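As structure tokens, here come the structures.
Since every read-out is calculated from the coordinates, none of them should be taken as a lab result. Model, not experiment: these values are computed from the prediction. Cβ atoms are built from the backbone, for glycine too; each structure is taken alone.
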Structure 1
Amino acid sequence: MNPKQERLFKEYTVWRAMFTMAVPAVINILVMVLYNMADMFFVARLHNDAQVAAISIVAPAFTMMMALGSMLGGGGCALIARTMGEGDSKRVSLYSSLCCWGSLLFGGIFALVVLLGKDTILGFLGANDEMWGYAGTYLTILAFGAPVMIFTTAFGNIVRAEGAVKEGMLGNLISTITNVVLDPLFILVLPLGVAGAAAATVLGNMAGAAYLLWYVCRKSSSLSLSPSLATSAPLELRHIIAIGLPNGTSSFLTSFASALANNLMVQYGTLAVAAMAAASKSTTIITMVQMGICVGVQPLLAYNYGAKDLSRLRETLGKLAILTMSVGLLATLLCFCFSGPIISVFLKRPEALSLGQEIIRIRVLTGPIIGFFYIGSNFLQASGNAPLSMLVSLLRQGIFLIPMLFVMNYFFEVKGNVCAHVAADLLAVIVAVALTVRQYKKLKKTLDPNEITGGQIL
């Protein structure tokens, strides 16, 4: 770690360090939100609800790829940052190399599984006859791009571990700009429809991956892509997976729950699926920004944990809570007040607009507090408590949401499907906060007072 990056972790005030790390991460997240919205936005210009719904149907498969990238990137980022705090540069190089080659391996396996089982997967995702062909085309093209997409997601996180938050942001910015520029050309001009949207996504990731490779090879002071390092200790990948599994599991469950929600929603017609998809895209900014703040600050949490500076760790957690709640409240109010104009970006038919607007106003109800869930997940991950971090990740999109989808959809149909997400969010926040407080108290008791740096722990 170079001196400038070390000062960021050790010497900056907590607010300054948080903003230095969180602002680029949030910009990165907003870029990703734009990235995820771009395909649907331009496809919506075709005025074909089946193609809009097809993108929504395939979205869980896309999320699955991001889950693998998040698992390697999140685990690698936390482990590398903590190892830097401990001063072990050799293991930093080893872990980064394993993340590189592991992402390509997982991408290849994912592509093979999707291409061999495409029809089964489309059936599970809830595609009906109206959208089957569009969804199949979109899924096939994304599968071919899986290795590079997983790599880009993983290393966008990995470079943040050594304090290169701007470079990680720039990699994703390049991906998004490339995608947004190519989308109208491929979708509307050629015109290729959903096939063009998928191609633009893959090519955008290739551009981002090229930049990240350049950064690691030419600018990084500690990261490595050496295949010989990765093959010298391949079993060390299990530590990365163990730490990153909560991230991956959370994204996996998001994918599974989304597929289940689509399966339940499709019984009400293609229009209902399109309205749900558009509303979900519109409200995702609330959770994504808060998640971005917490993910951006996670290396600071991990470094201070590795350095045993628990007073700074406590201060960071408190200020994270203030920041995420303030941002969440503002974003919620904006989405609620402007739900009509927002949903009209994706949908045109009056009945779809009305349903989409109603869904937005329900989904935003937990917006001000959902940041506490991400604080808990990232703190537990940064502290190396994989079991508790895994449990928190299972709560929101798994343990609570999946059964609620079945029960509430049965009794309340479309509105029940939407309210299930709100109820699951609320319960997940309560449990995550309780486990975070418990874990922090446990950390204070287990550390030797002589090892603690940074002053007295309150």
Structure 2
Amino acid sequence: MLDEVRTPRLVVAGTASNVGKTILTAGLIAAYKARGMTVQSFKVGPDYIDPAYLAHVSGRPCRNLDSWMLGEGALRQVLAQGALGADLALIEGMLGLFDGRGGSPDGSTADVARIVKAPVVLVVDVADMAQSAAAVALGFKSYGEPPKIAGVLLNNVRSDAHRRSVEDAIWDIAKLPVLGALPKMAQLDIPQRQRGLLPVTENKEWDRMLGLLSETINRDVDLDLLLRIANKAELVPLVPKKIFQGKPAGGPTVRLAVAYDDAFNFYYPENLELLEERGAQVVPFSPLEDAHLPPDAAGIYLGGGFPESFVAPLARNRAMAESIQRAYRGGVPIYAECGGLMYLGRSLRTSGATYEMADVIPVDVEMDGEIHRFGYRQILTLEDSILSSRGQFYRGHEFHWSRITGHDSGLKSAYQMLSAEGDVIGYEGFVGPNLLASYIHLHFGQNPVLVDKFVQHCREYATVRTPF
């Protein structure tokens, strides 16, 4: 087993959200790949959409580095697992460099940079500033006990003269080198949704944009200097407790049906890897296109995504809904997160129309154009479930624009939900003998017992399976 991480690495951080971190990180991946390098991408925080863009470019799963959900030891294990076989690791930050949980530095990009001992490159959007960029760079360099800021990348530069003016000011005032500067180019803007970037699966222009982006990065960024900075990253020691242990399966392999298509694709790579490591064979299926679950499925995992964007084809596919209903009635363990919960309900109302969903859980869901819950959560399990015993605490994240408008009063709540700071918010999710569905996204790396219990329930079903 590895006891340290040596892979060269950089954190691409920003002064704030929407300064161009994703486009710059993606461009750097493309440029280094063009040099024949294997690049592993990472994303700070719990996001799913940005990682999908980076994974699309790198050809490798992008991994989340979330110090609040995982803790330092498990986070370093995620870094080590992802960096295997890579020549370079590029870590895209979230929000601004120092923005963490609830106004604290916990979980911030700076916190993650400290844990993974990586130099930081600061992205500054200079579309509406010139010399003031030097004050911004100096402030970030001098703030508190910052990680090592190795240099600055400029975005939205208006002209060569604008670049020279900003570059000179940043060096004179902040004593930081400008390592590259992207011109203001509308062709490089990723379309936005109310909930963030347009998902890469729906961005039909992304592959065309990548060619232009790679050319621009090669021309306007000092890739050699960035690589030398990445090679100065310190060794990262790994703690003895490992989340990837190659643990023997402890029983026969079971087939786990995992929903994966344009509507459902929010999964942390480690969740699927840990399931496979502990004896599950992950078998993808599409609630959009397939007529039935994979044969011999002993469990179902419905991740998050955008079922509301594909609600009409989901509603039309009654064959899949009926297949899932039969599986549920037959005792197949089903775990669903966020979009998966929405799909398992009776109905989903959006844009003034109501659509029939899988009708496994007697709840109705509505999209009303408002964000209902967003942020880190602590959860206390209220019942024994297919993932955990009662009375256990876990950490998760939720971000949803839908709400439950009606449900059967006989349903049992899965969790007592608390804020990241420990304040009680209310009750969340639904639990049954072979069902756990919630708006909460869980990273299984925080406690692989979650995986062991789920696989155990799948094995128990497999021994008494009934055809569905």
- Which entry (1, 2) yields the derived value 71, 52, 44 for Cα extents along the principal axes in Å: 2
- Query: Which one of 1, 2 has relative contact order in percent (Cα under 8 Å, 6 or more apart), as calculated from the coordinates, equal to 13?
  - Reply: 2
- Item | For 0.30 (FRET efficiency 1/(1 + (r/R0)^6) of positions 175 and 231 (r between Cβ atoms, R0 = 25 Å, to 0.05), calculated) the corresponding structure among 1, 2 | 1
- Task: Could you tell me which structure in 1, 2 was used to calculate mean projected area of the Cα convex hull in nm², for residues 23-254 alone as 12.2?
- Result: 1
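In terms of mean projected area of the Cα convex hull in nm², for residues 367-406 alone, which of structures 1, 2 is highest?
Values: 1: 2.9; 2: 3.7.
Checked 1, 2; max of mean projected area of the Cα convex hull in nm², for residues 367-406 alone sits with 2.
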- Among 1, 2, structure where helix-only ellipticity at 222 nm (-39500 (n - 2.57) for each DSSP H run of 4 or more, over all residues; to 500) as derived comes to -28000: 1
- Message: As an exercise: FRET efficiency 1/(1 + (r/R0)^6) of positions 327 and 375 (r between Cβ atoms, R0 = 25 Å, to 0.05), calculated from one structure in 1, 2, equals 1.00. Which structure is it?
- Response: 1
- Task: Determine which structure produced the value 15.8 for mean count of other Cβ atoms within 10 Å over residues 143-150, calculated from the coordinates; the candidates are 1, 2.
- Result: 2
- Item | Structure from which 5.1 was derived, distance in nm of label points 7 Å out along Cα→Cβ at positions 31 and 295, options 1, 2 | 2
